[in-house]
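Before anything else, here is the set of structures, which you'll find just below.
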Structure P
Amino acid sequence: MELPRRERGDELLQPGKLNALRDRLRRMSPAHDLTTVIACAFDHRTRMLPFVYASMRMVPAGVRAIGSAMADAGFNRTRIVLQQWNPNFKPSQMRLDGRIPDLFLVSSMQIHTASCKALIRDACRIDAAHRPLIIAGGPKTVYEPWDVFSADPSDPAGADVAVTGEEFVLLSLLEVLLSIHSGNGTLRDAFNRAKSSGLLDSIPGLVYAQADRRGAAVELVDTGIQRLLGDLDELPHPVHGYRLLEPPSRGPTLGPSPLPADRVRKVSPISSLVLTYGCKFNCTYCPIPAYNQRQHRVKSGERILDEFTRLHREYGLSYFFGADDNFFNHKERTLDIIDTLARAQIDGVSFYKKMRWGTEVTVHDTLQLRDYLPEVSAAGVRALWLGVEDMTATLVKKGQSEDKTTEAFQLLRRRGICPMPMMMHHDTQPLYTRKGNYGLINQARLLRKAGAVSLQVLMITPATGSKLYEGTFTSGMAYDRVAGRDVEPHMLDGNYVVASNHAQPWRKQFNILTAYAYFYNPIRLAIALIRPKSRVRGADAGMQVIGMCGLAQTIRRTIGWGFRLIRGGIRRRFEAPSSSIPMRSTTGDTASHALPGTPNVEFINLGFNAGTPKPVHAGAVG
């Protein structure tokens with residue numbers, strides 16, 4: 001179920017491709033007075049551990065990156081709306097500079113699917129003659145692009161096109177549309193002309209619908225897997241995106257102007273930055289290696305320093321989170337970044353005194369860099385999220401063990417770096433064991449003793465794009481309904497037990513809450529304040545406060561599900577979610593993003609009907 005790989009040697013864009021595209025769009029933009037609204041879908045039912053704080057206090061990197069790309073290409077009349085801050089926003093009522101926008105973009109994760117669809121449906125309420133071109137993107141559409149379209153004639157509300165790639169794909173689409181856009185028609189009209197003439201088929205990373213007269217999708221055309229940007233220094237600077245943010249509001253409409261620069265730090269004290277992409281491990285539950293086409297992509301140390309510096313000077317930002325898959329993945333490239341930051345100064349002050357940042361790594365790679373941890377600390381790193389998963393390596397083997405995890409955590413604490421372990425709970429793991437450390441509480445205790453400042457415990461669930469995804473369903477492990485309540489997308493965040501073969505799955509649900517309560521409690525807070533173990537006392541106490549608040553939210557939202565699991569009545573799924581709409585590639589072959597069970601489209605030659613698509617059911621698609 002992983003995304004297919006492009007031909008070897010064709011995974012990456014040629015160097016300079018994105019820069020050249022940006023320059024062409026800059027020359028085109030003055031002739032097209034485009035207005036754009038970018039919405040980040042957010043389901044507030046997902047507000048609980050482990051992201052209860054960051055979900056509201058950190059602008060997501062994805063929508064900000066798209067906004068930066070638009071502004072960098074010359075389209076400055078762009079606004080970014082976060083549903084986290086604007087829960088009542090209605091696209092049907094949006095006006096930017098007094099007019100309906102030309103483009104409406106929606107970015108969503110899988111857990112925010114309900115909100116994503118609601119935004120698209122509301123945007124479709126705008127009169128067709130003035131409706132903006134609706135583009136869906138983000139992790140949701142990377143793996144399930146078909147789900148943002150509708151085949152229902154009575155409710156045909158859906159996106160016009162899904163972008164299954166990164167900035168280059170969107171900007172390439174925009175270039176094609178502007179090349180045929182006339183002043184008399186809308187950008188959506190230009191899109192329909194480009195679609196019917198085949199101009200979109202040369203842009204890998206798109207899925208678009210062929211619709212009937214009522215607007216319902218009858219088939220989806222998949223242009224294939226995107227080519228990835230290899231040199232991340234070509235990405236638009238993130239500083240542009242912060243100039244486009246819609247201020248927090250309870251109203252349904254847009255404000256007259258974006259968030260002032262001097263308020264950015266107040267509402268978003270943490271900034272997310274893309275430093276690297278890719279991970280050398282091939283965990284069966286993780287879609288990251290396949291998404292990155294087995295490539296490791298990085299920014300240079302000089303570029304990263306420039307991003308830190310400009311964001312600090314223009315917005316006063318001092319706390320950052322690196323959106324890395326595994327920052328320590330490549331030793332030489334990591335040290336280039338670390339050395340640049342450790343030697344840098346900002347306004348005459350050492351970098352590490354100005355900046356505090358953290359990112360994700362593994363235990364194995366942390367120990368590989370043990371001799372360089374002083375430099376890591378000197379580069380401003382104050383927290384590292386480590387994918388421990390299971391300390392005994394029974395579930396996942398990434399070079400971790402009890403001794404290695406303890407050693408890595410202690411090394412980090414000595415350098416003033418907070419270890420932030422991420423754990424996975426699974427069917428065969430008990431809550432507690434008398435001998436050994438296989439139990440969940442045993443491992444939480446060991447991590448705390450080793451110096452863990454926070455704890456993330458999630459139940460392993462089927463992740464779209466991973467090797468395990470289809471098998472989780474075909475084996476009957478995944479739930480469809482429990483005690484009369486359907487499993488909804490917002491419940492796929494790991495906090496809910498929605499896939500298990502355990503005879504008493506409710507135990508798994510309450511085990512997670514128990515582990516959190518063991519780690520986050522007033523006694524731990526008092527100990528962190530009175531008897532700090534190292535220089536990270538403030539962070540230790542602060543995480544206890546955040547953890548206890550988050551735990552209260554997690555209990556409130558998940559305890560009812562636990563009682564439903566006790567009642568039983570579990571109905572299981574035996575097929576992975578897939579498109580009900582036929583999908584095909586641009587040449588009529590199997591679509592790259594089609595999952596098993598997707599209806600295919602077989603091209604047949606019938607003389608005068610040559611090339612006529614004939615829908616057939618292809619149970620082995622994907």
Structure Q
Amino acid sequence: MNQHDAIQAVLARHGNDGTRLMQILRETQEALGWLAPETLTAIARGVNWPRAKVEGTASFYSFFHTRPLGLYRVLWSDNITDRMLGSVELMQAMCQKLWLEPGRVSEDGLVSVDATSCTGMCDQGPAVLVNYRAVTRMTPERVDRMVELIRSRTPLADWPQDWFRVEDNVRRSDILLGNDMVPGDALRACLARGTESTLNEVKAAQLRGRGGAGFTTGLKWEACRNAPGKTRYVVCNADEGEPGTFKDRVLLTRQPDLVFEGMTVAAYAIGASKGYVYLRGEYRYLLESLNSALARRREAGLLGKNILGRSGANGGFDFDIEVHLGAGAYVCGEESALIESLEGKRGVPRNRPPYPVTHGFLDQPTVVNNVETFAAAALIALRGGDWYKSFGTPRSAGTKLLSVSGDCERPGIYEYPFGVTVQQVLEECGAGVGTGDTQAVQISGPSGITLGPDEFGRRIAFEDIPTAGAFMIFDLRRDIFDVVRNFIHFFAHESCGFCTPCRVGTTLLKNLVDKIAGGHGTRSDLNEIHNINRVLQAAAHCGLGHTAGNPLAHTLEKFRPAYERRLKSLEFEPAFDLDAALSQARQMTGRDDAGAHLANELETPR
């Protein structure tokens with residue numbers, strides 16, 4: 001099939017619908033290798049959108065590329081836990097063996113090697129994406145073998161298949177991961193109960209969103225059901241891009257029916273007939289298995305027309321689900337940015353209000369919930385709100401999945417009833433609490449909170465420490481400043497650039513931590529960090545900007561020596577060293593005498 005026919009086939013498969021642009025771009029890139037200018041032009045014509053709008057979408061996402069990046073595209077996870085396992089050194093070794101620089105394409109156009117943000121494989125790193133397929137547990141031996149396979153142009157299908165095995169690493173199960181619900185049982189309970197009673201059970205359960213914000217699920221569903229509009233949508237947010245989080249990956253692998261059933265329960269409660277799972281691009285390997293699970297549910301009468309054989313006249317309903325794949329944009333974890341992306345646009349967060357429950361996907365009432373939230377909703381529909389409230393604490397009902405990674409013997413997924421202490425988690429994952437080796441825990445990823453040893457008695461619960469699920473552990477071998485520097489670089493890279501406070505503020509924070517790392521930091525720089533953080537919290541457009549300074553604020557308060565030992569005694573020192581910048585000129589002229597050095601001519605102002 002030639003290029004034109006390939007593009008037309010993709011467009012036809014998606015009905016030439018511009019709102020499906022993300023999937024059109026992804027499938028076209030998978031077929032052709034990259035998105036050439038003429039390809040974007042053909043797609044724009046096909047969906048009848050301005051070409052600039054199509055190119056704007058293609059250029060926004062890091063997994064779409066508008067220039068050739070090689071037959072093999074290798075992306076190393078740059079998350080701090082991967083770095084702790086040696087990812088930087090392994091990536092450097094690969095580049096040396098392939099004779100190329102990071103971020104560059106080899107001269108023969110064969111391969112490019114670069115870094116990407118967290119791949120969601122924190123429990124089995126170091127991880128890479130090869131043509132967006134995950135390879136875990138990289139070692140020097142695997143690097144050598146991978147280089148050989150790339151040089152010999154071996155297709156990925158012929159690579160060792162155990163490289164692509166992603167383990168679940170479930171260490172502790174409770175009502176979610178240990179459930180034995182038969183697919184369809186929750187829906188049967190809903191149909192027997194009725195829509196109003198189903199919604200009341202979810203409200204009575206006091207289920208709160210598991211994506212981090214913790215909004216009451218039943219109230220969200222009720223607001224969407226009561227919003228004006230004939231068409232309603234259910235959207236599952238599976239774009240868990242927060243570094244250190246991988247619980248949704250495991251739920252979608254082990255319990256896809258539970259998640260899909262929860263989405264169907266929501267559809268029944270609010271009157272929706274269409275649902276979408278927005279799956280992060282790093283989980284491309286799950287797409288086929290999820291589509292297979294959806295197909296099985298359709299065959300069993302659990303999706304599609306007249307679910308469970310009951311028509312609308314007999315109290316039944318219609319509902320179907322489709323999986324949409326993201327393309328590497330952390331900001332799309334924010335629900336309004338996710339909806340923008342789902343509509344084929346750049347993932348820029350919307351102004352709110354209005355909220356998605358009244359003006360969501362295609363400007364229609366939309367429920368957006370996390371993977372874990374829908375899984376819990378299915379169990380509530382089956383067993384009732386009072387049963388669910390029997391787990392957890394009075395203000396935090398149910399259980400919570402924790403993605404445990406970092407310095408521990410048993411990284412993986414741990415499910416606990418709300419109220420578990422940080423110390424209990426540390427003890428059960430083998431983090432060496434008894435020896436005093438754990439110096440810090442980062443809860444809920446970089447945007448969350450940093451805890452020191454004196455806070456390990458605190459509890460995971462909405463009334464104490466709410467969390468989206470990340471639980472990153474750092475022992476005494478780790479330099480907390482290096483951890484925070486990685487977090488700040490992440491936020492600067494992932495800022496969508498829409499608002500000035502975030503676009504500029506995250507860059508300024510990155511520059512300041514780099515200045516401190518380079519040995520030029522002073523006390524005034526620490527004060528400036530606080531000033532920038534206040535601006536971000538007050539003026540940024542969305543949660544990314546509001547929380548970008550959290551790691552700095554928390555660690556400056558609790559681990560200040562990690563910064564101070566890098567500081568000079570001056571109140572101010574410029575980050576740019578002009579004398580060092582002139583070293584190349586001195587080398588070219590053959591001069592290295594005292595007169596050729598600015599330090600001997602200028603005195604730094606105090």
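When distance in nm of label points 7 Å out along Cα→Cβ at positions 160 and 328 is computed for each of P, Q, the one that comes out at 2.5 is Q.
Have a look at P, Q and say which one yields -10000 for helix-only ellipticity at 222 nm (-39500 (n - 2.57) for each DSSP H run of 4 or more, over all residues; to 500), as calculated. Matching structure: P. Set P, Q, criterion volume of the Cα convex hull per residue in Å³, for residues 464-551 alone: the highest-scoring structure is P. Which one of P, Q has semi-axes √(5λ) of the Cα gyration tensor in Å, for residues 16-383 alone, as calculated from the coordinates, equal to 38, 24, 17? Answer for the origin of the read-out: Q. Across the set P, Q, Cα Rg over 2.2 N^0.38 Å reaches its highest value in structure Q.
Quick note: the coordinates plus some simple rules give every number you see, no bench work behind them. If you're wondering where the values come from, they're calculated on a predicted model, not measured in any experiment. Cβ atoms are built from the backbone, for glycine too; each structure is taken alone.
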